[in-house]
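Below are structures written as structure tokens.
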Structure 1
Amino acid sequence: MNPIKTYVIGHRNPDTDSVCSALAYAELLRLQGRQNIEAARAGNLNQQTEFVLEALGQEPPRRLADVYPRVGDVLEGQPVAIDQHQPLVAALELYHRHNIRMLPVIDAEQRPLGLLLLKEMTELFLLPTRPDEMRRVKISLNSLARCLHAETLVAFDADQLQALDLYVAARDEESFGEWLQGIDQAHSILLCGMRKKVVAASINAGIRVLILTGGSDLEPGLLAKARQKGVSVLTTSLDTANSCWLTRLASPVAALVSPDFLQVGRRELLSDLRLKMINQNAVGALVVNEAGQLEGIATKSHLLKSSPVQLVLVDHNELSQAVPGADKVEIIEVVDHHRLGNFHTDRPIRFCNQPLGSTCTLVANLYRQAGLTPTRKIAGLMLAGLLSDTIILKSPTTTNIDRQICVWLAELAGRNPETFAGQMFAAGSPMTTLKDARKLITTDFKEYEVDGRTLGLGQVEVVNFHFFYERQQEIEAELKKLRQEKGYALAALLVTDIVEGTSLLLALGPQELPLIIGYPQQEENLYQARGVLSRKKQLVPHLLKIFKN
């Protein structure tokens, strides 16, 4: 199984605070001795965040489309497999040596051809339902020779797979000829010691394969007769009893497997594998890579294994905002500054939640509590997240701790907060940089549940409302589509002027919304949200109260 990997990750619509706090907290955990830690993001970066990362020389964190457990996550080690041309006896040796019950059969390119089950092989050779099944073998002459460690004296179609009946020449010489006429000589294998008359009669009858046991040889005259009659002849030093047993185990494994087997890719979801195994009543599945080569065997026990992925959530604590699949893996920590949502764990975890202006403030405090000083780059990242989420310390969510931390980080980063913030917001306003209205709305967009209804709320900062008015109709039309597609009770975009410290709310909801929303209506679907800067602290509690009532 793969080693446990821990991702520090923000919400699905990552903003600067979300991304920067993930990078900074991942670094803090590494400094504290945690292994296999990596910062990640659950969505595309907005332009403000791209500017910050580029200005500070920081590579963007890896994007995770989802963290659903996949088949490849729970595979362990290299699979034991067998080449298609190997005899069954080699398969039995592998079963015993590795204590396994399933054995993939592969070709020369490592592609699976089928799956040998020990139970089925045992039933086939030890529990036949009819006597004729006991003697029927599927072999090639070369496979038979390898299995018996035999010398090939005469060979016809040595690589051809044939279905033959196995007999032992145990009768007396007088009755042997009569018995020989009662079998299908052209489709039979006969094991015999050096009994000259029996051997001669078998060759004259055109037996398909003759195996001489006990190291017996064949005189030149009979060899020539065998070539004339099309009889393949092998000689082995083994006695007749062992030769008989091994002949039954000489079938190439490719002849014993069905092409109808369950095959999955290593990137396939474990949940999908579970459904396939149930629907097909399969005991296992062969796992292949993109080239179709065997990488492992997945069994029902693998479905019970936990994913090697762990998450540390930053800047959110609700699964509806988390990377898809977060509910299927272990969440070991949360570092956040938002309200508590619908979050449950199987065991106690570290949960850091404080009413601060940004998650970066909280992470910076954790550095101070640990007695660690962030590097210039990490301090710059946390400063950027703090300034972004507090709207340059003007948001009502801003606390004295945010202001103190801002001074500390600015000194460490060697940056003027006002100048840095001005550059950030100028570079990152989606109102002027994003031409696609849907992307503009959803760049910083979150969902909230209240009494079985969902509210979808986006926010965008501007330096004035000029460009918003130019694009108002376009944005409103796209907001209407989004509400219909998602079934939102309310779909809204909070447009915040960070210079004037006020907002406009473009909101589409029920018909009675203008009567209950509590904000002055400027025009249809547009409301004046004077002094509202924070979606989290001001807008969301207000709207949740309205829709709950």
Structure 2
Amino acid sequence: MKTMREQMYKKFFIVRLILFGFAIPFLTASVNAGNEIVQRREVHALWAHPTEAGMTVESVRKFVEKCKRANIDVIVMDVKDSNGGLYWKSKRFPQAIARGYENFDLLENLVREAHAVGIKVDAWLVDYMEGASGAAFRGHPEWAQLNPDGETTLSEKLGKKNPYPYLWMCPARRPGYTDQWLIPLYEEIVTNYKVDSVHHDYVRYMGDVAPDAYCFCDYCLKHIPRHAMLSYETRPDERYRVKHGQPRIEANWWSDPTMLPADWDQRDRREKADFILNGRTIPGGPDDMRYFFYDYRSRQIETFVREVAESVKRINPKVGVSAAVFKNPVLSGRFIGQSWDRWNNWIDVYMPMTYRSHFAGGFESYLDHLTEATQRQLEWINRGRPLYAGIATTYLYREEYQPFDDIRDRVGEFQALSANDAKGRAGKARDIKTSFETMRQRLAQFAPDKERDIGSLINALSANEGKGATPAALDTLAKKIAALRADLPVGYLPPEKLTRSIEAARQAKPDGIVIFAAGSLDREKLWPTLEEAFKR
């Protein structure tokens, strides 16, 4: 039976919650505190890029004010971008400071302005992605990830023909990018700036175009077999065969056979990579050697995450470490070495990218899968750390943006056709008109003048089976479609899609919601919607 004092304390605690305005819908993550239940308020975070804050004191202040009106608790600001550019006055790597920010310290100004209004700042670093012209690669090309042909990620294709524009650095190599460049960046921030947290992004291997092709640099070719101890370094000339004690060949793994081929040192890069990806642990057994490749990569990323946490906490134990991660740590462990469900000892807040672009199906399916995925994420980490469900606004509007993209693509194809291709021109003209019809009603509702203008242009160029489509008319249409897509009228993108997505995430009871990104909110005119959704 509770004592009178315990009952009075419970009443006092409830009154305090009411007085501080902690409304019931925003109470999450219940934890036991003796016999009482203490509930934490839902945290609201926002990913943002330097261009959204600008490069003046006044522009940073206005950006922070906008975040405050939207009830943002944490600004996650990109301070090391995907080209390796830095947005603080780095003394360690001044050659990497982003162009235009040499004389303006964005991080210093953001921390000051945000803290003045009670908003925390999370310094966001793009970890292993660098630019081909970035300072790190220019100074140390040997730090780059290599494929079996000895080429960097710049050799890949994005889609069928577009060159892949990013350069990825090897997480494993020591000394190398991790310990000579990346960790020192984290240490410099924590040493010199009063940030509340540092934030990992791209904390993984490349997985968007070639998930199994990296890294096979000289360092990794030496250390992948060593990681799994596929042969002994002592008595290297002694080789051991499988002892066939069990009828299933793979059941004899314990008999300590030498798993690395005898001619390993004579093999070239491609041959070694092929063995690591397609070889057999036990001769005659299954093609399972690539298991060690996956495990090696996950171990390298995990080691880096641990080292950053240890360095940060050693410098300032009050600074947190957070991470943007893919939605499924089991799959991301296999494809990109990001087994983040094992990181509870080193990550203070998880921010899974549960973006609609990472799910198949329509919008209604996404809402259900968003709830389910967030619930599973909490299970994977056993609620061992706070988790903020990540929502990207742009990807919510797949249906609304699709007609614009279809028209753009068809116009481009039309422009490439021969003037004598009557059948092809007629087909493209019909496709353009069909795509416009799917958006026409909504456009007429929110921007009738735009609907009439573009509609008239499309009618003219599609007349007489596309014969009226002059190069000038096609060029004009392409420009108007691009301009409209970049600046859609208020309301054209249904704001309720954002509201419903936030509510779907809340069904799983995460510790917070994080939105990607401030620039998207500007373009999609969703700041008022976010203010309402995040109202206390």
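No lab work stands behind these numbers, since they all come straight from the coordinates. This one's a predicted model, so the numbers in the text were calculated from it and none came from an experiment. Cβ atoms are built from the backbone, for glycine too; each structure is taken alone.
Worth pointing out:
- Origin of the derived value 6.2 (distance in nm of label points 7 Å out along Cα→Cβ at positions 118 and 470; candidates 1, 2): 2
- Per Rg/Rh (Cα atoms, Kirkwood Rh), the highest-valued of structures 1, 2: 1
- A value of -11000 for helix-only ellipticity at 222 nm (-39500 (n - 2.57) for each DSSP H run of 4 or more, over all residues; to 500), calculated from one of 1, 2, originates in structure 1.
- Of the structures 1, 2, the one that 2.3 was derived from, the read-out being distance in nm of label points 7 Å out along Cα→Cβ at positions 374 and 422: 1
- Look at distance in nm of label points 7 Å out along Cα→Cβ at positions 246 and 430 for each of 1, 2: the largest one is in 1.
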